[in-house]
Structure 1
Amino acid sequence: MNNKYCNSLTEYSRLKTREVKVGDVGIGGSNPIRIQTMTTTDTMNTLATVEQSIRCIEAGSELIRITAPSINEAKNLEAIKKELRKRGYNTPLIADIHFTPNAAEVAARIVEKVRINPGNYIDKKKFQLLEYTDAEYFEEVERIREKFVPLIRVCKEYGTAMRIGTNHGSLSDRIMSRYGDTPFGMVESAFEFLRIAEDENYFNIILSMKASNTQVMVQAYRLLVSKMMETDRNFPIHLGVTEAGDGEDGRIKSAIGIGSLLEDGIGDTIRVSLTEESEFEIPVAKVLANRYNNKIKVPSIPPVTFSPINPFEYSKRKTNAVKNIGGHQVPIVVMDFSTEREITPTTFISAGYLYNSTTDKWNISDMAADYIFIGDHELNFELPGTLSIIQNFSSLKNNFGNEKCYPLYSVTEYLKKEINTSTLHFIQLSLKEISDQLIDALYKNSNAVIILTTEHFNGMMEQRRFFFRLLEEEILNPVIIKRHFTDLTVEELTLYSSTDIGSLFLDGFGDGVWLKAEQHLPQLVNRICFGILQGTRQRISKTEYISCPSCGRTLFDLMETTSMIRSRTNHLKGLKIAIMGCIVNGPGEMADADYGYVGSGVGKITLYKGKEIMKRGINSEIAVDELIGLIRENGDWIESV
């Protein structure tokens, strides 16, 4: 298979797509990356929906999506649009449709764009494993055609755009039977509907491939672009990570998925799906998008004509195991305290280590860094048992002799000095420093761990090119990805580092992460490092919440409930809990969650273990207690300390 999915792997280049007009807003073509969001209000509450839409528009949203789960909500879009126009707001509106073709046909006469989910729209999902003959399979496709064509014709008549938006968790039983729960199935699900639209000479279409799992999401979008390239298609692309959650974790996860694709020039419009008020999504999306709207020409990186990895399937780069780094071990975290005025036991609190002077013991958190870089500092105290130190080679002799202190060499030092190759040591370098002499030295030294740095404007691309070179040379030394960011806000640091480092981990590159940002609190830097590893599914250090953004379909207060569940379960390290507002974002959208809490009616909750219903129609007042009881019953509960 051709694995090309972007213009270049070493030079930023926006993928050229056709322009689709959504009202007066152009998406794709030469337009900037557009920002959008979705309201969380009841669509039948005209005033509340209008007021929230205005807050989002004034925050910078260029399109507003509103759910239309039934024909009544679809009809009320006219009142919402009329009131917005009356107040002077001409922002295009999008109707979000999942199950109801008749609602879509009503909405398409009112709003500027409709979004349909091919897994739910006509082609239903009942979570059944069915076997289809070829004849039965294509008979179902023809049934889809019969029911989908009327919407296409309405959109053509009214000049309405359409997003065919596949969601990983809601692939139909028919698609699942042939392609499985895979990116290939996601792409084919969209293409079935796309081909029908093309047969009707309707091309005012935008495509999306959303998932909660960032690996699946990125692979699906890449595969989508690759298939469009192969078939001479160029439809604009909407980017989003479903159920990213809230707060810092939601931002990290969104940046990993969306940012990884933007880095490769993929994406014409984005929505950051946070379990927060809709207007709070906009600043996050703008920070992500503006980084690429302002890309400039920079020094070139040695090009590659063919990617040495399969970009559509995850495979971790094979490396030697050196102590606790590389091999089949989880990636490590390095904290940098080299610029501290003095290093004492209290310095390590921000790295997850708390020293109790009374008991002379260290308390170690789940997010405790594995290595500390001290630069030229000296240490005069004993370290906790799980922690090791990295120190500049030139200052190593000044250390009081701790056997867990390992040297960091520059390339010059590494090639000129007599190296003790019998134990762990580190060498810091960038792509431009690699040479035949260095490659020979690395071949001979399996205990060397590379600290990979970059000062390039397109740092992710330069570091990715370095990994390609290692694969070409069959070098197996582990690599710690190091990035140094300056003059960034907290939001920018979180999003940029998650994008740049997370992109590499999604491709199986990296045996550790080292993030340096002196102007920010070390606690923040440490959390971001562990958040990136969790968001890329490389190292699970805390409870993961797969939480959908609220919308008009939501059957309970999603933000309040998420906060309540988090407060009672966030000590359950490694457990994945999905919190879904309605059945649309129900068992399918929960991806690979261990437990699910899903709105199934007003004031009613259904609890899942995996995708199996365990308790149905529980009153919301007791549902959190019932969830905890379910976790206990299955042996996954531990008492918080």
Structure 2
Amino acid sequence: MTDLKTTLPPFALLGSRRPKIPDAFLPKSIVCLREGYGRKFLFSDLAAGVTVAIIALPLSLALAIGSGVRPEQGLFTAIIAGFLISLLGGSRVQVGGPAGAFMAIIAGIVARDGYDGLCIAAIMAGVILIIMGLSRLGSMIKFIPYPVTTGFTSGIAVIIFTSQIRDLLGLTVNYVNDKGQLVHNPPSAFLSCWHVLFQSLHTINGMAAVFGVGSFVLLMLIRRFIPRVPGAIIVVIISAVLVSTLHLAVNPQTHIGIETLGTHFGGIPSRLPRPHLPVKLSNWNDVSAAWSKAVTLIPEATTIALLCAIESLLCAVVADGMIGGRHKSNCELVAQGVANISSIIFGGIPCSGVIARTAANVKSGGRTPLAGMVHSVTLLVLMVLLAPYASQIPLAVLAAILVMVAWNMAEIDHFKSIFRAPRADMAVLLTTFGLTVLTDLTKGVGVGMILAALLFMKRMTEVTNVGAMRDELEEAGDEFADLSDPNSTSARDIPPGVEVYEINGPFFFGVADRLKDTLETLERPPRVFIFRMRRVSAIDATGMHALDELHNKCRKQGTQLVLSGVHAQPMVAMTQYGLVDKIGVKNMLANIDEALNRAKELLAVRA
């Protein structure tokens, strides 16, 4: 007899138990292939990918320089991470790569811990993103309040603008720091940085200022009148040609001229580096040192992960609105984590989905992940072909591109619109913005989220109230809108010796204290206390503790507590807490009519 195990294909014996990727984690690239990939998509995706690559080339160089690393590392990131985000991600059209949102935190890590420290933080961030995705936390990003995202985004824009003033104007910075050392780079602290920049204004390089300011003006004009033209590549080509033909690059002997990629960085390589682990782990001392550094970088790694998640998922939402699609948030987070780790292995920097490049992809006709992959391959080809000519690009022009990035990130209209919102939201916005600019992004986002959470709890407390139904009948105010509904106590006979109270809204720790002194407000303890919970959708431990205390006080005063209209979540929670056993199942009724009947029974027994 033939052995079936040797003839059947792999997994055939498993039948319906064949391993299968959950739909939530199935990349959109595979989904698009399953749906059928036609010729109409191929040509439009190819054209869109090439267009986005042309836009991404100067931006990748500029963002890397602004982040405190070499310019080619931005290209490595756009090539490797951009390809993987499109291949593995949960969005059809999202384009990934280096992002302006990371500049401030990357520059801070590099300045303090070097590129090795950045590698450790980025790999940790990648792992966090993968865990977030596998834990299906993609939908949690929607709980980050709008004033917080606007505050830190606008704060990052101000930091980017500040960091580019030196190169934009060609300033020569020389100052003595607190340690008595002569420093040639502006300090990272915002106020100190501007103080040093103002002191260095007399060193302005007129030629660099002309190129920098002129490029920014040209970028604004292109954006205003011919927005479909990629302005960044235009100003880069024009400036590089002018520098090359007029020999304007700075002379190392006379120091006259304008700084370029070639004079400052020695140009860029024409190939990708070999994949390698950038952190040395050859012996126990290396492992111990890496672990110690990793512990200190946990806040930065968490910030990178959260920023990546926020940027990428917001970008995916924008893309969905443009093409009428629907992204897979958890699949996208996993792809972003893999892309960040892979970017570091190839000598890159942290990455995320980028709204500007994604929008350009959609407007250029991109409709599937192939466009993003073509963008990465095109960047690789451009790097190989144009690397020798990139050395002529002025740093002032790349600074102008980053100033334009900052202008776009500032969201001035959104910022001003929040000033028309309630003052509490404005306080959250200004606090997040101020701390992001004056301290760092981690503190800005952290404090902003805490303030937003406190504001939410305060508002929930304001909308949840505990009131006596007799008082409501007498006041008949607009706030007691339930008086006209058929379940209201207005049409019911409440016997003497019975008090009916109702809580409206979630019963959590923010409102639990309102219940503690309820009985003390009554002139004499009632014989039956009915507590209506028909509008309590949820209860937490503090709420149950307050309810337990109310039950104990009722027992001491000879009052029977009766609950009416308890929903599923509060009922389960109170059962686990033991409150159902204490109060008694007979004293937990479905509606107010049954509760009043139960009260009459109790009054008759005690009569």
Structure 3
Amino acid sequence: MKQCRIVLFFALLFGSILNAQEDAGALQFIGHNFFSEKELFFTQVKVTSKHNVISDMETGKTNTFKIALQYGAVYDIYFKNAKTQTAYIRVFANIPANKYNVKTTYELDVPFFPKDPSTYDTSQFRNPIHQIIFDGKTKFVDDTVYMNVFLRNVLKPQTSDTADYFTAKPAHIKQYVQLVGKLSLENDKQTPLKNKAITLVNRNGEKISTSQTSNRGVFVFEGVDPELAAGVAVQLAPSDNPNKEKIKLENNAHDIIDFTSPNAAQGYLFKVNEKNMLITKLIDKEYKYNIGGKLILNSKTSKKIASNKTVYLLNGKGTQQQKITTDIFGNFLFTKIIPGQNYTIAIDTAEYEADKPDLYTIKDKFVKKIDSLSKGYYNYRFSAVSGAQFNDLLLDDSELKMNVKGRLYGDNKNNPLTNFKVVLLNDKFAIIDSAITNKDGDFTFNYMPYNRQIMISANNEKDVLEAFNNILVFDNSENLIKIVSTVKGTKFNYRPLAMEQNRLTEMYVDDPWLAVINRKKGGAKPNTVIIENILFEFDKADLLPESKQTLDKIILAMQINKDFNVELGAHSDSKGGDIYNLKLSEQRADAAKNYIIINGIDADRVIAKGYGETKLLNNCGNTVLCSDDEHAVNRRLEFKLIFN
């Protein structure tokens, strides 16, 4: 026999005497919204009395609300959410006048019902789903008699035919998914929509959830009912898109899903249809964040990079998830951060002296002084939810590098595959790089662009593989990772699983100055032009503190590797006069050069030039309307490396 059971959890706090500053007779109603045992957000809560609206609010990104009700009236509290049946609770606050001096708090886990006419008699929702009454003494209580009657009436009778037990289809299990996408302007630079509020809507245009795009234009909605979701909407200010260009929506695999144009109020809506399959294409259950930061020791007299320091990532329960050591610039990286979860960055106090570390972004923006102390660790707690501070820590895959290292044997460890050409491929089977194994069978790929999935391949040159039935893949610590069976006459192909790839790869933040520091004299040249977004005060050539910190990194690279000089070029956007911009950029180039020189670098190793707006990276010239983000691309310092 089919059965349907509803369990309502009520938490009641009664009889607490409120502070004297509250109005006499105030009933503090505190509600917590839950649906299917999950917190329910973005619920409209409307309070009425005799058809007059007393208050109207939306809970936003919280499931809790508070309402102050006065005695002497009956209130109906309505709850409207795109995911649930609209319903209301009745509060009988018309208590005897001699009880008005009783100040009470009533707290309730509000029950919500699904929109399911097959299970519920929806006509019953014309009545309150729950009633709250005064006990005649000091507190408000649930009208349990009414609640039980309502539950009996609202549930439709279910069949009890024995045959139905065997023939009925299994009950549908609701699946919740994660949606991941990216928004950008359809212009020459595909400018991402950074830090914009974005809304998930149903077919009626009602808000289901909200999120915020990252600095790369990426957004995430977790815990989404795919049957309910029907579109993605974003509202822009005129300055965000002055040319009213189309917006492009992509998924995390960079597949273009759709384009949309603005309405009159600069609102953009992507609606699901049979052609774009919008919700289906945005589903990405495996997507996780990468975050990175930088540790700096700042005191009144000095500033020191916290290099080679241990940093831990803890989950919401305080369990260690990852452990990393900062690089020479104090950078650290944590991967596989689950959206919506709580985490802690923990730093062992034993590795520090009197100064506490400051947390910066990879781009040298100050985040927070990490001074919260617990169990011998400095702690920084955060939630993996899109927002201004968290977005600054987020790193796109394109901002990461990886080293891939391994060792190959034929059949057993007595047969290292020496002088064997190995090819590294990405998830599209495009060749990234190739390497030759050494006498021990080691292969190494350094400074590779990060790929979530790689493949290691090798042609059967000179029939090397014919002699072996299996190829053994080890990491460089002599740990066996995989035994790959070979087929005569075919190439060697190994597509590592996620855990296997983790053991073969070392991931780190892409900082081009690392390659400069690690370059051996006469070795392969790294990038010959490195761009840094060094900030200045508006309309001035004075360096800001975060700009000096970026220049400190360049100074360190020049101190360690004396085999190159730098031509420093300052560039401006097109706002302002051409001649003025040229002069200002020359002053800014000189300011950066002077800072580098006074911090120990020989003057003849640094050349400063100002280019003004003569070398724009996009089409944002004098006569072109552009957004602030588009103009920002052109405000930069370029460091041209000249190797001896």
Starting from the value -10500: which structure in 1, 2, 3 was helix-only ellipticity at 222 nm (-39500 (n - 2.57) for each DSSP H run of 4 or more, over all residues; to 500) calculated from?
1
Label whose coordinates, when FRET efficiency 1/(1 + (r/R0)^6) of positions 119 and 207 (r between Cβ atoms, R0 = 30 Å, to 0.05) is calculated, return 0.75 (choices 1, 2, 3):
3
Structures 1, 2, 3 compared on relative contact order in percent (Cα under 8 Å, 6 or more apart): the greatest is 2
Given that mean projected area of the Cα convex hull in nm², derived from a single structure, equals 41.0, which label among 1, 2, 3 identifies that structure?
3
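Throughout, read-outs are computed from the coordinates displayed, never taken from laboratory work. These numbers were taken from a predicted model, which means no experiment stands behind them. Cβ atoms are built from the backbone, for glycine too; each structure is taken alone.
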